[in-house]
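A short reminder: the numbers here are calculations on the coordinates, not readings from a lab. These numbers come from a predicted model, not from an experiment.
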Structure 1
Amino acid sequence: MKKILLTILLLATLPAFADGLMKIKGQASSYLQPQQVMVTADINNQVATTVTQQTFVNPWQQHVWLQYGFPTDINASVTQFRWKVGGVWRTAQITGAPQDSSGIIDPGGDVDHFFLDYLGDAPFLFAFTDSLPADSTLIVELTYIELLDYRNGQVVYDYPLDLKAFAQRPLESFALDLHLRSERNLVGLSNPSHSAVASSFSDSVATLFFSQENLPANRNFVVNYQVSQTDLGVFLLSHKPQNAEGFFIMLAEPDPNTSQEEIIDKVFTFIIDVSGSMSGQKIEQAKAAALFTVDHLNASDRFNVIKFNSTVTRFRSNPVLATDTEITAARNFITQIQATGGTDLQAALLSGLGQDMSDTTANIIIFITDGIASLDQQAVINANTHNVRIFVFGIGSDVNQALLTQVAANNNGIAEFLGNDEVNSRISAFYSKIRNPLLQNIRIDFTPAVTSEVYPLQLPDIYVGEQLVVLGRYAQPGPAQVTLLGAGAGTPVRYDYSVNFTADSLANRFLPRMWAKYKIDALLVLMAGVPHGSNQWEEWKKEVIRLSLLYGILTPFTSFTDPGPPPTSVEESSQEAAAPPETFVLLQNYPNPFNPETRITYVLNEGLAHVTLKIYDLNGKLVRVLVDGDQPAGMHSAVWDGLDEFGTVMASGVYFYVLEIEGMKQMKRMVLLR
């Protein structure tokens, strides 16, 4: 299963999978499950940073080579991976090459689909270059960030602890330490999966700790918390690095007590592929999803059902009001569907778009297919004269993902790609989210106009109980006005809000990586709409890789790899990173040693150049990016305050700062003493 992200709203329909797992390379169906798991979760206003540490033991009397896999959610971004063996911690480095999946190939060349299916839509993979000796212990530590699922005032944190069929025995020990901070008032916190209770709880802060030995790894660890709900409002967090543009995230949501009169009437069409390849489980699941949707229409909605193979058949010639009589007739139409014949995707879409619709209704198509047939994208765009949102669900491994992704992207929808057994549950959950549209054709304006690079590129509609999530950059701190414009139930609407862009370089240090992920997601969608390998595709790919390396987040084109043992001395590292002295000069920081901050000065001897100045720890882990931009010739300086990208206070020790200009590097050492 794979999913292409097209909008940021309505993403949390994906199921979580399970904890990390080791596959023994070169051996079929041979795995190591973790013996101990320790998790730290820090939730800051809906953004969770998870650090999971898992302990594995090699029980065999021989060395084994390992492939690690962790089932990260499609919305999460891995930011660090390190491991400890023989008493030494080593940190992976992110590189501009795809993840190494060679370890999932069994002897004989067969792919281990059992392992891949377990890891889900967006697995993290790491191939160890060194073998693990007999009876040895390996500890891995994975860090990832994610924006948590929100619906109707409830936020869900879901740690994947279900090892499914790989759970041969209980975990020797499991512990989870959760810290929660919220600017919106907290009104509740619960742990439905394991019945843990909050260690502390107030309006803005809560903690929860759970620990158990011999814990069965058969269900995820889920924490729900509730926040107070107000009228349609805007909630903004921001972060302003020194000498650089700021980052912000804005969440907009409607009043959950919206009256039925304020909800936009829908014209809803369910289009089902009934070709022969859909027979069996696929068609039965699709029929169940269609039955669910027609059973949950609003009384004022109009709807239709269209089935297609090589021909197209409508339930009604045009959408009809969702009366009891029509719903009963539609149920009969759906239950009698049989899978047979060929596939004509274009005829089906054009039929759906050619129905009677109004520009004042929320016009929605859910399109289900397992086909690989081609179609004329421009013809579909031309036929979409009433701003119809097309949500595409591709089923199975043979579906034409690029084509269907572009159909959705061209028509302000999303594309999801599902396994044969997920169609009913995933589409039913998705429909529940879009059942009550409140605002469409949304535009957001900021006064003064200080924002740039705002994502997603196409703002989705706002639905009751859901959030509109927007991330971007801002040029200067200070107060601003946000104007939210859209079309409501038969009338234009406008909301004005006051927000403040912070000047604080310590607040919300997670935002740069969150923004980079959303920009990368937008670029991946654009790439799906142009020929693979074209000049434009390659340019966007380069930008994805650049963002990945700069912000330290995993993408389809980058991976975490073993950099080898760290340099034995500062001198060795400095020699490897040397640059011609006539190009630029990197001076020793002052003071050194330092606490709490130090100044790094450098001189550029040539014209305008792109400059990066980065801080690394002794293990080679990127700690902080101080400078990333074009600078003219002359003397420049930057201050490091001893914090990492997320505002965490760094421990005493040796750190390296690396100045890179046009591919040339210089590096020096500094000492932080707390």
Structure 2
Amino acid sequence: MRQSAILLLPLVLLACKKDSEAPGPREAAVHVKIGHHENFSQGCITVEAHGGTGETLLAEFKEPAQFDTNDPVLNVAIFRKADWGRDVEVTVRVFEKGCATEQLVDERTRTFSFASAGRQEWVLDNLHTDDEDGDGFVSRGGPMNRGTDCDALRATAFPGAPELCNGLDDNCDGQKETGVVNRFWYLDHDRDTFGRNGPGTEACDPPSELHVEVTGDCDDERADIHPNIVEACNGLDDNCGGGIDELFTDGPRALGTSCTEACNGTYACNSAGTGTECVGTPPTQLFTDADSDGEGEKDSEPMGTLCPGAPLPPMMSANTLDCDDADSATSSQGTEVCDGLDNDCDGQVDEQMSCGSLRRVVDPALEGRHWRSVAVHPSGYPVWVAGLDGKLAVKRDAASPFFSHDGDAAAPCGDAGNTWDWHAVWVDPSNGYAVVAGEDGWIGEHTGGSCLAGQIEIPGTNDYFSGVVGVGNPLQVFAVSSLGHLHEWTAQNTRHDSLGRYWGLHANGQDALYAVGSTGESTPLTPVVNLYIRTTDWSTPAAQNLQGTEGVHGALRAVWAASTDLIYAVGDGGLVVRGSGQSRDWERVLAPVEPVVDYVSVAVPPGTMNAYVIGNEGGVGRLKRLTPDGWANAPAFASGEPNAPLHDIAMTSASNFWIVGDDGNVYHFPGPSASSQP
């Protein structure tokens, strides 16, 4: 409770007057009890008293400390002044905030008669002081209907308050959200929480669910473009900072900087947008073109690149169309011929041709015999095969079967009923007769009707003829033996003893013979090629220089002179050498990377430089084909490679060749139909 007295005197009156006399100044008083709302502490209450023409007294209560929120009553004592009359008028006024007249919200007046001495009391407990929210403004209504607070429960709502975006009347002007709103909304079409640049829409509430209060989005159609995002390398202003790819414009890999990893290259953004990469005209991949036919091998790995306009390096190609990069006659532009090969690289062999395949010949005259040699007439027939135990058979034409002469009592190539192991056979191109040579120096000529045979005394034991050939006109027949001798049958003459071993013999024209074998008769063997020529009476060989064979141990087993410019010799452990009649220097041809094959025979189709090579590996016969460009595809055995050793090959062309071996294995290309095979 707060006490106050206009005259600041104790409210105790002691007087004794006649009724007709006015009480003295201190003999009469009014005690005014003013009740107020407990939160009314920012307003103002005044008490005014006057009587007659005397002085008017005024008391103001406007300080928060003057209002007791626990006992909200103001006590005011009014003592009569000497110049007042008998009647005293007391007025109590209530103001919002200060004590200005325009803030008056309640006023009460009462006249008190001081006809006699004593104390009077005025209790005011219904003044309009309702200020529930304590904002200094009383609620609307009251006796004078002058309260201005339109929401007595919100301290933020009163006259003059700032209008807020809250759907309420904050400044009590009777309207909601008037004045300055200060909330702007921006369309966020891509829903990345950033609105597009622009003035925005002023409103307390978002115009739609696509509006946000944050602006700055420089591309509102892409959610990956907005402020605060990490700038990517993509030609866009990702972070809306006003720059494009600004993180990638400095340094040695800066955008637009020249680079050498690509043709005419410059650094550009990589596909991930995380950095730069060298970009230019795409280079052309290059592939090895070993046979120089303009095509690289199928499924091969690139060996480099080429920028546009640069010359194509030798033996390189920009494609992989070649199915055999070791054969210049085979390519996607090749012409299919009957040779057991895919010449045009279409995945088919000899398509649209009825030439058969490399098949085993099934014939009673061939079965169960161990064939060692085969010879074919240049015209294609007859074909002679010779083998162990005196076996000899001939096929005179394509329509005839093989005819066996090994049991021909009327025309045996033996002596007193004995049969000899034949290791070599040669066909005389002038008449088609066969010359056979073999065991213990036996050699003979079979005409198909009779056999003229004889034995040549050859030095040494366990020696036999391993090769035979005829040259010249008149005919001279030569044979080499396994102990290194060169014999002339027609002259019954031993021309030369090499002190080594010979396993193969072939003529180069009419005036030269090549014999191959080894320089020693026992291991370790060293390969040798000896040249015999007519002008030295076939007796003084010229050893050829086999380059690249240093340290090689083994013998050469066969030789084929395709021309004066191309001669092949093959032998043990995959050894292949290639030479020419123009030079004594021969080169070694490396064997394919595979299990070691011991080569035993070689032939070259006329008019080509390709060698067909027969060999054995682990008891399985193999057929290989070597071109000037390397090891190429060879015709495949129709029923798989033979499970028996092979010994010889003879051919008139790539479209006609024969292969013989043990256990009756005789193969022909083009062979018979599959229906006749075992």
Structure 3
Amino acid sequence: MRDADVRDCNGCPTLHIDGQPVTGLMHWKWNVEEVDAANFGRCGVQLFSFIGQLWLGAGPDPSQPVVYGDVQTPFPAMTPEVIDRTMRTLLAGNPDVLVLPRIRMVPPEWWKQAHPGELMVHYSLDKREFVRGPLAAVTSSRWLADATRALVAAVEYFEAHWGDRVIGYHTGFGHCAEHAYFWGNVVSDYSTPQLRAFREWLRSKYGSVDALRTAWGQPTLDFATVEFPPPASVLGAATSMSPLMLGAGSRWRVDFQQFTAEAMADSVILQAKTVKRTLAKLGRRKVYSTFYGYMNLEANSAAHFGVGHNAQQRVLSSPDVDMICAPISYAARQPGGFSTAQVLPGSIGLHGKLYYGEDDTGTHRASAHHGYVANDADGAVNNLRRNFLDIWRSGGSLWWMDLRGQGWFYDDALLAEITRLRQFADETLARRASTAAIAVFASDRSEHAMRGYPLRFAGLFIEQQLHEIAAIGAPYDIYRIEDLPELVKKGRLQQYRFCVVLNAFMVDDALLRLMRQRLCAEGRTVLWFYAPCMVHDGNSDVERVKALTGMDFALVNQGRASMLTETWLDGQRVVYGYSGNLFPRLSGKDPSAESLGYYVEGTSIVAPGTGDGAALMAKRLPDWRSIWSSSPGMPSALLAHFAAEAGVHLYGSRGDQILAGPGWLSVHAKCSGDLAITLPAPATVRDAISGEELGQNLRTFTLTTTRGETRLFQIG
């Protein structure tokens, strides 16, 4: 019987099958055909994944078809007949195929009609009204009981009939099984089951009604009658707004956002536990895989606060979760763009779990746009290579996804590239330790205190800033700031010279102390954005910012000014930031620090006691350097300048995405023309695709690039 688990392989969590480390490379297609398994099998990719709807039974009228009406793609129900037919088809195409079934945990229409009170209720930000959603509430006891029974039955059937071909199970709630309340402009969930669960959650958190009343500032509250905060309270005005939830009523709103995230995380944990307990009863050891932890979401969507992914510690700590998955970011997949993770691969690996990237980028054979469609086979090959190398460098594996089931990979050039990438993965599997000297930190806990609409504030500090970080000219790792204790414990912090802290606006006292003692040490440079650690007990506490950054600030609570910063780089004026009117904000007023930039619109900011409107400051302190920027969106040229000053080796200076690992280097070209590459030490350089040797004992070499191409080199 097949055995699979995730364990360490030379410092990197790696999928093991029957005790042997494997790359984990996989193909995914929902409408399986023999040719799919055959094509990828010839490429040396033996793993396959497919999706089916959770089978709850035929319903009260077996003569009627079972319909799942919440998605456009007609994914089949995971009935015994569908399972058998799919497995026979795959094995006919490739007798060595191994599968990771994805079970979509959603109810059919008959169940929803029978239990309308168990469905989600969204607040539509477009209609400004409550609407009933198409999915069951994740806290509905009836749904959880029915779904758990059906999941057990599905696993038991797979194991009884196809267990020697199955390496594990991937389950998930919601659209494409991604554990999201809803992909769209809504605040969720306001259903009756969710309200009952919220009241129990508050009772568990606060213990006494007096503690709840004090925290929320509402003297008549009671656990039995407490309500959700009105949707308007988690929103803001479009013209002038606070990006953070501060002041009266803020704890109510923060608790709501924390609870909704934890409820979704708990549904993940229940599914994982159900799968693992079922397997244990059968005497089997296999992997459990899930989508969770999306933070690098589209900046211009409300998804940061609508999916429920900001309770990552719960999932990362679960012993039943082995692999955490996500599509790569959708924002910049075009030629000359970037591949960045939607999750935080560093934290996933730090917790001993395997990051699985999903590359659902459309090839030239795709007929519908989904995150980019290549113009031709050459463009598709370069995108495949870039996306694979980004995921692989991050310590992950991936599946190539034919999302629409249209034959996206029915092309000899694409299959030849997949063969090359599989060979590269085989050759480098045992040496994947990170070589990055840049660490980036994001905070999922801080997103509980951030507004999500109309300004998608989280996106400014995460997705859009990550695009600039990816263009620095050197690789980086990305973690939750809440995982700093694990980094310290495992001795991983020492390799980083330049640390970028994106959105750590709300951290507890213990983490603040650890950041000050261990992050701000060992000669590192730390770059902070906006108001690090300022949110405390629902209010602004500037003293915490001062204690963390080592610099002095004034708090400006209101005004009328953009959050644009002007600075100078090599004598040239550079402006970056956000054009909207955001308050509160900090103004630097530290005479012992170096003021490097100022608010462009400082009329309502510069005043006696608030300094000269400094919006970018740096200060050298014992054993570290502190840099603070009020504005997000710092351009890559300025980031590269700070990184170089911190001692980071930069391979290039043009803004290309440069990926590197032990013995290899890749460039995804941002533009056409000559590009000078500088290596950290002299080496022999060989084109990994053509085999051409560029030279021996090279410290620098020049490439002539075309925008959108991905070059890969062996360095040794």
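Below is a table of values for the structure above.
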| quantity | calculated |
| --- | --- |
| Label whose coordinates, when Rg and Dmax of the Cα atoms in Å, for residues 30-261 alone is calculated, return 22.1, 69 (choices 1, 2, 3) | 3 |
| Kirkwood radius over Cα pairs in Å, for residues 46-85 alone - highest-scoring structure of 1, 2, 3 | 1 |
| Origin of the derived value 201, 51, 46 (Cα extents along the principal axes in Å; candidates 1, 2, 3) | 2 |
| Read-out helix-only ellipticity at 222 nm (-39500 (n - 2.57) for each DSSP H run of 4 or more, over all residues; to 500), computed value -5000, structure in 1, 2, 3 | 1 |
